[in-house]
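Take a look at the structures listed below.
FYI, it's all coordinate maths here, none of it is from the lab. All of these numbers come straight from a predicted model, not from anything done at the bench. Cβ atoms are built from the backbone, for glycine too; each structure is taken alone.
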Structure I
């Protein structure tokens, strides 16, 4: 008997089509995590590097939220990322105009990671509307893209090109 290569298993071993919304969402989270890892190995700023490592571990939890059919993220996870956001907001210079975010290799990887996180967030919003992922998880994904933006600013040391 040939295996159906158009389907894959979820955590509970139930089969699901590989082009389902769940698989698109978890794939987007995986892609974002890959770019986050790429940015981490190139990051020069220690605060950015450590935060990216922390986020990578959380991204595995994000994947679990999507494929497990259980609420894995909690309000505490959201509060945790908000604390990190506030820590970054204290130390970055926020531009008053639109800027080009990609200054070097690290900021370019972070910019791509942010874009992929935003795509993953859109998939997660859709899953939330269907009752498949928790609201704290969607809120966490939303703040993650903003946190990555702040990390780009931190890694840029306040030097950016305005548009």
Structure II
């Protein structure tokens, strides 16, 4: 149970740190080996895919922390209940957008990975892995936005709506 709670709280952070560290190592290795006139053919491609995954996993992390882009001018004019309503609307908007991206993203992955099999030029990996990044990130965004809605409804029912910080998540 502790492991699941830990993963729920830190999964995106761990994945982003791992992806960005791996990307940095690959790029650094390419720079060093290019200096010795032994460039790697696959490093740019792998670094690009790692970066794309980091971006989409970071989007899920941003959704979890409520730091995604939004206009918060109206929340300054209302009390706690109004802030809760605007936050719920914001999370529903994230769910709608991410759901559409997720559905079409997985359809693209299916087409690229299984129907019209495409391979990366340098690494020869199935391009379905590269195209799975947006679909995976948007799936995680949907999950995190649903979690946010559940948390806010529970907080409101328990009279703890003041713990909701519209500019950076749950205190």
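The table below lists the values:
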| quantity | calculated |
| --- | --- |
| Relative contact order in percent (Cα under 8 Å, 6 or more apart) from the coordinates reads 31; which among I, II | I |
| Rg and Dmax of the Cα atoms in Å derived as 19.8, 65 - corresponding label from I, II | II |
| Per distance in nm of label points 7 Å out along Cα→Cβ at positions 41 and 121, the highest-valued of structures I, II | I |
| Top of I, II by FRET efficiency 1/(1 + (r/R0)^6) of positions 49 and 137 (r between Cβ atoms, R0 = 30 Å, to 0.05), largest first | II |
